[in-house]
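Chemist: Structures incoming, each one as structure tokens.
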Structure P
Amino acid sequence: MKNMKLTAAVLAVAAALQCFTGCGKKDEIKVEDTTAPSVGGSELSGSNFDAEAYYNKVLENVQKQEVGTDAPALGTLGDVVTPAEDSDEANLGPYRLSSNGIKLYYNSEDFSDNLMLTLEQYFLSFPSADYTKYTSCVFPSFIDEVGAYLQKDFSYDFKTSFAKQCASLANIMSGDYKITRIRVEKAEQKAEGVDNLEAYFKSMDDHFGKAYYEQVRGESDAIVDACFYIMGQDSTGKESVIVPGYEIVFAQKDGRYYTFG
């Protein structure tokens, strides 16, 4: 994942959400319980947040889990909802509510429903520290290559890397949190005359000591470049921007979508 420019819409909603939480009508789709996953619990969240203790708890949980090889269980989507013009959400535009209670913002002409639902599963893995779910959404050879690279250069494994990512997001939210919104847009051209995908994979080629981008192209049916934004609700119920615009790449293979990161 690589940082990209924050859109005006996300900036606007971040301000609007100062008074948004708890407002608005429920959308007409059956949703699962969206209670924030309890990893640190109240003793390690909110005013009690302890970054080191939280990370240790995440790592302990992750070490017990296995790599996910089966396809993630994707949720379902409701119809497109267009917020009322006078609502706090109006400047975010239309969305679809998933069965996990997350509002997904995307153009269906650019991104498929299954791509969005896979990305949802990917991000649901972080607040719950679910390594099996996470790895079911990550390109298989990436897990092997990064694992070998981390062991060689940093003396820790892929599980530890995931635990560090979970803890980093928890740091932003002061402990336990839940994902509330995901926006995906087409990635902007970052440099004139430079292919986005080649630039994205260059560091991997360097770190892995091989033409990894060429390998991924050979192993995939399609590769999609995008930019995403994530919002979430902390343990006190406050909603805020967690990730303000990062590049993400998806590989499609045998009907499944995978990410790298």
Structure Q
Amino acid sequence: MRAIGFNQGQFGDLCMNVIACKAFKNQYPDSHFTFGINKKYESISPIFIKNKFIDDIHIWDGYDNWPTQNDLDYLNNNKFDIVFHPMKCLRPRWQPVRHQTEEICLINDLKPPEDLQIELNKYFETKRGYENYISICAWGATDSEKKNLPNSKIDEICSIITKYGYKPLFFQKQYKEFNFIDLPFFEAIKIMLSTKILISIDSAMLWIASGYKFPAIGLYNRNYYSNYGAFTSKNWQPINPNAQYIESDSMLNIDLNLLEENIKNLC
């Protein structure tokens, strides 16, 4: 049995797909599974190397225009038994009903595994010199008005971090005078895993941290999917035994007293 899947982007969705890979391998333990990633998101591909649920990685050419001729040539040359559509959408109103990783399995006609934590293989070395930093992901690529932290909250978080003798380390872009990382994604991931903990909004970094059971604090808007009947973010929080999640009715109202308690507990 040879198969290729699943959704080919974005970064966080690719991480969630590992659960679908696990579900597939549970159903077809002797299969050969190729993990498809779009070229727009190729920079995250190294974290999926040497994964026990993934036998090979392929970079798709087309995204909204999938399949391009290059994609068709690849499929014709490889003779897969199953090709999971790489642009499949989640069904409406999954948010109040089941975890997002379960939904990814179900739309691909796979039985979700009991353990919904993604598993990533840390075959690489982390970086030295970041032990006294706390990673911060404060901004996202989508729905900034619902997900992003306002500057006033970022300032308070930085004050809490420095209060306990740590240094804030930002990802994506510089914030005021604080240090930041602007490197290829895989190198940035290595640095994040070298710091003390991760503090992040709903982001790909939180999913990546969960794959390594890395200590993390996730900050969520519980009303993000309120128009679909979901009034808690639990169904799109990564499963991570070393993570704590704080949600509020808006990012402006995140309880930073809870954040401070979690920083003390994780550090």
Structure R
Amino acid sequence: MKSRLTSLFACAVLALLGAFASAKPDEQQERLDASFLLAQGRLPTAEERQAWTGAEEKPFAGLLARHREQLRSEAAVQHAVAVRAALDAFGIETLPAELGAVKPTAGSTYVDLVQSHLQWLAVHPDTYQLVVDRAYRLAVGRAAFSIEQDYWRARATLSFAMLVGCVDSWARRNAPGLMATTGIPSISINCGYLTTRRLSPAVAAEVRAVSGLAPAGAAAQALACGRNLIAPGAGEIVSVGGIHLVAVGGGRFSGCE
């Protein structure tokens, strides 16, 4: 009996050690995926995963610095990121005239560009109204009601991608018989319009600290409200189920105009 208990204990210890051993590689994949989503607006390809995965664990800050270096040195990659950021911010591939002539600064990440677009939209309400209408047409097949325009105008400016995610979540919660959008804006990790990646709380905290994408409100309040979505301008959005995740459009809106 004693021998059997000893064997069971040994098995339990080995199982725990195995779990700890596999945790770090999993977290490193989370960091890598989050770095691609926030730097380039997409997930890495299988080839990129292999090329970027080394024997040593790399912090998120180091991965992001590597992305910036690539964006500085490879004009084609920078252009692709700029197109992706514009599409996610405005919902169309053609930028407003005064922005279309401005080339992104070399090394600008997806987050840098989307945040810049959000600042522009915040002082151009007529264009933002078109973006909101565009999001409703994609998610629920109609333009936003005037009361819904008021609903979004009263909140922080969101990208087209985040608006689509929020409208999709609202529509799924309230179908059938949709009326007008109400309640707290939220996004599901399973939203079919977005490219998402689930993160462990520890990696999510690391990503937020480096990227500066903090949730709205004090830390305790944000945690209690479930503001665990990491995306440009998404500080007030609640993650359905309280899941920590990164979300972008990831080029899924091309051809949706």
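Chemist: Tell me which of P, Q, R gives 11.7 when you compute Kirkwood radius over Cα pairs in Å, for residues 166-221 alone.
Modeler: Q
Chemist: I've got another one for you. Which structure, out of P, Q, R, was helix-only ellipticity at 222 nm (-39500 (n - 2.57) for each DSSP H run of 4 or more, over all residues; to 500) calculated from, if the result is -8500?
Modeler: Derived from Q, not from the others.
No lab work stands behind these numbers, since they all come straight from the coordinates. Predicted, not measured: the structure shown is a model, and the values here were computed from it.
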